[in-house]
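Undergrad: Multiple structures are listed underneath, in structure tokens.
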Structure P
């Protein structure tokens, strides 16, 4: 996978900016230098970008970077050395201006000796982070080991690394998920840019701003996610800067890049999804009928004549579903993502 602009800038900073006395006194610098790793700044920069997830705690990110470098470069570092390496590399990423440190309330760090956690954020979400957990250059290489060549771990654990067998059901499930191309829905993005961010919480507001910035950079591109598991075996794509496992705004913006022909059953699934986004409870068939009975309302949401959808429990998913309902008929290809837990035919008696 070729280097993207973010990776190139960090690699250049690693090779040049810290080639002076202050940088050379850093314990993280010494650990990298002693292993000869500073001779390969592009390799290290790819791991930094791949392990730096906007919105995560700096301490956890630093350790993840150190772990990834130690694992891929066969470095027998102790905990403190991994942590120092990660902090050193994060300081370089921040010095480039592509990332910044923030407090939990979204404000800039203070100058006092506060013990509150700091978080790392991408400034404007560097476009198309192909070296991270999202790729615009096709699907990621399939897993052959628990750790890939850029230090991403299929299961992040200090105690266990999974054995990866390509014919295993769970490995095939991971590869299937990673092989699905996604895209940004332009109509929803345009509305989101017009309406703006509504979150009052500073941290959530910043996260939503980053989602919109990332979505705008991805508009017109297909993208794939790198997946990972937790210790319970649950499958995630949550480390991508925008993904369907994020909140309502992200879910409303993302759709399948490859649609399938819509059926009558698919129409019912959209109606059910609309009812769910409105917080309607009860029998599934009754929820579907509720949506059908209010078709005129969904039409007004889709054509922009009403902003009543903003009052729904999941407004952005509702808007996206309404657009699909009024613009796509049976036989047309639909790109809408509709969460269902079992086949729609099971809903009917």
Structure Q
């Protein structure tokens, strides 16, 4: 069959377009695979199953403070992971039973802030605590420090220039925001968190605090949000950024390579177990979120993560919606995405 010059031109254009599309798809697909293929693994399981606990790093060890197992009975247990030997041990218990607190390791001391002494989310205001305790691993003793200005539970936190910034909390403390200076043992009350919430993720990047997601009410069935708000200590103001792609609460977060990684969460909309498997990453430079491959084991109910030797450690967490599924899981992921 004869082909006219016009037909040849049309065929050539079609082939060129298809080639460009193929090149684009191949290039995008390859790039996406480079970004979206973090390596997941496991480490030694926790000694005791746990959720709604605080996690922090200090001098080569990961501390898991308080929380509760599937019984929903709050504990004072402090589990310690030795990253060199891949083993867990127990150290001096926390001074009270505690859950939904925040923990931070700074300058050789572990600080545990706020939380509540028993389980429950909607009728437990009297159980919220403003207590701050400092743990010295050399003496293995807990020492009381200046309490928070208000008693709070299920907050989010980040460290900027040696100060611990603590945002939000269960109602009626959803807007509370204050910073603790361990060197002076003093708190400074800061501008309210614009969107009052609790059970959210937070991370400090380039001198700013990013707070993502969360819930408005005290219980896990309450309305959830995808909001992302950023606090800048220099101008002492909050501003809004692009929300997460999915509304989530009970999610956790950490900053790695300039990126804000967020994991998991819970809500009845997260079928079939009520736990989100999401691993979603925010790039502050582009104001964009990227959905990465799901967590192998979706969890919620952990405050704080640890990045060490190229791996993000995600110990424990609830595997079903609510507080009756604390696990001994110890998942790790090696992130490849870089922001900036």
Structure R
């Protein structure tokens, strides 16, 4: 009996690497595709000894071909933090559009289940709170965050078009703020920034007055939700996130407390189009998938802080390597 086989794009990134690990635990063979623009082979180094795991350097905005059978394609590839997609705007748009088309083409060619990792940023700066999947969002398409928001919204529309017009078995996950080990210390998001500042005894830089809210989910819970969605028959979109909402200022204070830091808090300018509120309505995930977060935010933050403290490099010295030693996937046309 052959093993199930999954292709994970962006599999060497923060979420992708955790997903690859979990799929191996589920009994899959895993082909991890990554161009390493924000991911790193260090995230999956612990998987390389598993003969069921293959790491391949590939840009999914090129035509891609994977030989052999494929049962699932999970499209996780994309710069995901503001510091990344503001520096890589065209790459972000291309991976959300062309990369999604190519990943869907692979799924169609292999008759595989396709999962799109979309985002709560599809809701923009929401006028409905909490955000249900039926809400269409409030996105500024020409603002600085538009390259990410609209790339993901295009990806959702493309996924539904392939489902309806090409009969591809697809689903869409709308991922809310997630944290945990393997986040890049310098990726610009609140939690790694606050943890890094706190453990170094530096002031925590809170945007605006810190009253804007976030709902943060520990990575293990997020991955559990994605796997359940993959194995379901839902088309989505489905919100996957923690509905425990807190202000950014309270998050900063909590991290100071958990690290035992003496850091102060300073306030800096708030980025343009920064969402004022963010909290998922997870009724669909609860009822259809039997899923909801299990890890308390404080416990998740403690685990994340411990991982950050074990890093031997400071955030300023962390550089994503070119990783040319990882084999390049030979390009080839998939289905379209």
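Undergrad: Among the shown structures P, Q, R, from which was the value 43, 19, 15 of Cα extents along the principal axes in Å, for residues 206-253 alone calculated?
TA: Working: P: 34, 23, 16; Q: 37, 21, 16; R: 43, 19, 15.
Derived from the structure labelled R.
Undergrad: One of P, Q, R was used to calculate distance in nm of label points 7 Å out along Cα→Cβ at positions 198 and 222, giving 3.4; which?
TA: P
Undergrad: Computing helix-only ellipticity at 222 nm (-39500 (n - 2.57) for each DSSP H run of 4 or more, over all residues; to 500) gives -13500 for which of P, Q, R? Provide the component values of the computation, followed by the final result.
TA: Values: P: -13500; Q: -3500; R: -11000.
It traces back to P.
Undergrad: Oh, and also: Taking FRET efficiency 1/(1 + (r/R0)^6) of positions 190 and 278 (r between Cβ atoms, R0 = 25 Å, to 0.05) from the coordinates of each of P, Q, R, which one would give 1.00? Can you show the working numbers first?
TA: Working: P: 0.65; Q: 0.30; R: 1.00.
Comparing all candidates, it corresponds to R.
Where a number appears in this text, it was derived from the coordinates with a stated rule and is not lab data. Source: prediction; values computed, not measured. Cβ atoms are built from the backbone, for glycine too; each structure is taken alone.
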